[in-house]
Structure I
């Protein structure tokens, strides 16, 4: 699955903030639109960060909402 498609699915459930530090680390913070729960992912590669967030989203979808 392409990163743009993963991001599209993420944005349906989460608000996302993307940032990069001077050393090149990319931070993706997602905030669930219903619960307000947030989680941050970081790595040097954009595709890895999106993949981590997408995996997290799929795992959270299997669990019942709090």
Structure II
């Protein structure tokens, strides 16, 4: 996979998280034309490597940046 595509996915996911518009993991996978497993891996990477506080909000049906 091209490194640029990989970075673009991360940037797009972070943008959608800021907008609180990711939808469910399944929705997000469909939007980005990737597997749900890849969504979980990217979210895990963002949490661990970038030290971002991300959680899934059942109320909003979206990943969000947490305040904690």
Structure III
């Protein structure tokens, strides 16, 4: 699945991502608003991932759905 599909189905996908990344708050999800770079940034902040790991986590997350 590519990110443009995720953006188009953000409200549906957000629930699945919440299960995977429970440390992100409601305001984090509102800020992300379907934007991959914003999600990567939030994962870096909340989980302490470096940028490469956060990008791998996001890619893995969308491929597992």
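helix-only ellipticity at 222 nm (-39500 (n - 2.57) for each DSSP H run of 4 or more, over all residues; to 500) was computed and gave -17000; which structure, I, II, III, did it come from?
The read-out comes from structure II.
Among I, II, III, considering only relative contact order in percent (Cα under 8 Å, 6 or more apart), which has the greatest calculated value?
III
Every number in this text was worked out from the coordinates using simple rules, so none of it is lab data. Bear in mind the structure is a predicted one, so any value in this text is a computation, not a measurement.
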